[in-house]
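Structures given as structure tokens follow.
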Structure P
Amino acid sequence: MSDTGNGDFEFERRFWARDVPGDLLEATPTLIVQSYLLAADGWAVRIRAQAPGVPARVDPALDELALLEAHLHRVDFGAVTVKGPMVGGTRYEAEREVDPSVAIELVRRGPGRVAKLRHAVWLGDDGWVIDVFCGANAPLVVAEVERGGPVTDLTIPAFCVTEVTVDGRFANDALSRRPYGAWADAFATELATAGPTLLTGLGTNRRADV
């Protein structure tokens, strides 16, 4: 949720990432496990449980729920969020905090889950998060930048290969129903054939060396 006078809207751009420099990844990132009580046509109701300070390397055999159970003692934040469809980098998002124990129980009972390790890094004038997905969505890595208003004139790190802001397949609610691991090879072929893309209606895109 934006806290800069724009109410319940978020402004972000998201990128499929590859070869992220190791020094940009935290040794103890935040584990996020979320479940979608509703996910259809870009509309979603999400429950999130968040556990900071987990090891960056997790057991690849663990699914999303097993990851949450392994780090229950670290969970210190829970939220329920209502989301609308993404339109050109802007999305309705109303988030309300709930007791972490309630979030845990709802995630346990939710029909579709996503788990990711979130790394935070400051690059140039923007704060970025790098989400390393776990479980059924491995080996997906998505880098995201968010601002209090439209994300224009963005300097894009070199590890951000192609933009997926408006690609509905990469929305977390979509990934909870159709995990990336099942179509990663097909996407790699698609990317090699069509090449990378960037949104062109949000000012000037500049490439950084990092």
Structure Q
Amino acid sequence: MAEASTRKPSRIQQRNRKRILDAALEVFSSHGYRGATLDQIAEEAGLSKPNILYYFGGKEDIHVTLLNQLMETWLDPLDHMDPDGEPLEEILGYVHRKLEMSREFPRESRLFANEILQGAPRMEPHLESDLKPLVDKKTSLIRAWIAKGKLADVDPRHLMFSIWATTQHYADFDAQVQVLTDGDTSVLDGADTFLDQMFRKLLTP
């Protein structure tokens, strides 16, 4: 029995789990956790509701699985800010990577935003154990760069908040961005240039 419980999932099982998670990501990012239902996820996945429940314990189980997968992806660009790199370029590189994530992972960004807006009921442990220590570490690094005269004197924590706000905006408020730019498909290219100029001027000593 123990051997059966630890048996590696078959390719079909792996494919179905991925199919369910991708469908759930679409539903959760569009409707939020409260507005999403298993029936919607099943319809989006093209599977029956009992089939969904074969792989997951329910809506919350699916949502937590997605959030767990997301957190590693979300933290990776900040984690790669190199203490030995050139400070201004390291921070601008982080800005560019965050904006690129809005291009590549808009649904994941909205999933994260929806969870935070609801008070982070399922994400709070990750915020405490993963995000906060990393942000503390990187803000200390930025303070050290400032103390050495390599960056302008800014509040590192508010700098971080500003980077998140200006980059994730393009994913989280995509419907508004599309209306206000007349559906400009190059809007993120323009944002990349603008944010580089803005943060470069802000941070240059």
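When helix-only ellipticity at 222 nm (-39500 (n - 2.57) for each DSSP H run of 4 or more, over all residues; to 500) is computed across structures P, Q, the figure -4500 traces back to P. Comparing mean count of other Cβ atoms within 10 Å over residues 92-99 across structures P, Q, the highest figure comes from Q.
8, 29, 29, 21, 10, 3, 0 is what came out when P(r) over Cα pairs in 10 Å bins from 0, in percent was calculated for one structure; which of P, Q is it?
Details: P: 8, 34, 40, 16, 1; Q: 8, 29, 29, 21, 10, 3, 0.
The value was obtained from structure Q.
Thinking of P, Q, which structure, once distance in nm of label points 7 Å out along Cα→Cβ at positions 36 and 196 is computed, gives back 2.6? Going label by label, the one that fits is P.
Looking at structures P, Q, which one was Cα extents along the principal axes in Å, for residues 132-179 alone calculated from, given that it came out as 44, 23, 11? Answer for the origin of the read-out: Q. When mean count of other Cβ atoms within 10 Å over residues 76-83 is computed for each of P, Q, the one that comes out at 13.9 is Q.
Where does the value 1.00 come from, among P, Q, when FRET efficiency 1/(1 + (r/R0)^6) of positions 44 and 140 (r between Cβ atoms, R0 = 41 Å, to 0.05) is the thing being computed? The correct label is P. Looking across P, Q, the calculation of relative contact order in percent (Cα under 8 Å, 6 or more apart) that yields 27 traces back to P.
Rule-based calculations on the coordinates, nothing more; no lab input. All of these numbers come straight from a predicted model, not from anything done at the bench. Cβ atoms are built from the backbone, for glycine too; each structure is taken alone.
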